[in-house]
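Given below, in the form of structure tokens, are the structures.
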Structure 1
Amino acid sequence: MTNKVTSSELLRVYVGVGCNLGERERNIVIASEAINALPGCSNCVISSVYETEPLGPADQPHYLNAVIGFDCALEAHVLLKQLQQIETDQLRVRTGERWGPRTLDLDILLYGAEQISTEYLSVPHPGIAVRSFVLVPLLEIAPDITIPGLGAAEDLLAECPKFGISVHTAKA
């Protein structure tokens, strides 16, 4: 399988955003702006922001989650490196702890209709079908989307746990 994208070819990409440390709302806005500013990326839209209970260890703050959709001419692994740099710029510290607290987490959920499985990247994101905090905002900005190899996102949402998801309203 190939996932090479030429500079004239744009794919619709969806990235999940999550954070539970620092200025959470600001971190999401900065991530969206940084993605839209990447060379080869344009037409960025962002879902509403949702607050959820943590997926992993319960002794951490609630997460804010959103999904960003955009047109992208970058090859998937190049995009992954760019997203990791955005995380680092937002003071993301990788401790090796799975599902631990973080200032910013950016996951490639969908890369056009591609299915990618490499050592560093799996698309569709492996947890997409069981995470309401991904499916709810994804469906908000792409209501008819189908997840390659899995089916309609709407059908997946009907079957997955809800993680205490609610629309987040910014604190004054």
Structure 2
Amino acid sequence: MFLLNAGHETTTNLIGNGLHLLLTHADSLRQLQENPQLIATAVEECLRFESSNQLGNRLVVQRTVVRDVVLEPGTYLTLCIGAANRDPDEFADPDRFDIARQPNRHLAFAAGAHACAGMSVARLEGRVAIARAVQRFPSLQLSGEPVRGLRARFRGFTSLPARVA
């Protein structure tokens, strides 16, 4: 039940965010349509550029120093995944959407012991849904103003109007 609930909204948002990114980046959409083998790196870039999950919570378990800040055990942290995925020390030109970006060590699914248990399924669902949409509907385009959800933790749309031209 946990995997079903945890994966539903984030995967839905991955697909919506990915389609929105492609529909607002015509060169990337065309590149993916002409090179469908890029779907895996395209999905990774969608995850990096518009992470479905924007925040992660952690509890400090041992005294840690980050730069000049001392974090004592028991300190509750909220980590901003969206900001980490735009870190210029990790990503060249981090504000550019690049469906062929490699390497792409984003943190959309966290990492290490706290990595998302459903990340493989989410990636697969994102690849299948986005690839099928851009192949089946090559003239797909936005048909109205998208409406973003208003929650800070999850990034996605409540409405993404589109049509086949």
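Which structure, out of 1, 2, was Cα extents along the principal axes in Å, for residues 18-57 alone derived from, given a value of 37, 18, 16? Derived from 1, not from the others. Upon calculation of distance in nm of label points 7 Å out along Cα→Cβ at positions 50 and 146 from the atomic coordinates, which of the structures 1, 2 produces 2.2? Only structure 1 yields this read-out. Here helix-only ellipticity at 222 nm (-39500 (n - 2.57) for each DSSP H run of 4 or more, over all residues; to 500) was calculated and came to -12500; which of the structures 1, 2 was it taken from? Clearly, the read-out refers to 2. For the read-out Cα extents along the principal axes in Å, a value of 57, 36, 28 was computed from one structure; give its label from 1, 2. Going through each structure in turn, the value belongs to 2. In terms of distance in nm of label points 7 Å out along Cα→Cβ at positions 90 and 154, which of structures 1, 2 is highest? For this comparison of distance in nm of label points 7 Å out along Cα→Cβ at positions 90 and 154, the top structure is 1.
None of the figures in this text is laboratory data; all of them are computed from the coordinates on show. The model shown is predicted, which means the values in this text are computed figures rather than measured ones. Cβ atoms are built from the backbone, for glycine too; each structure is taken alone.
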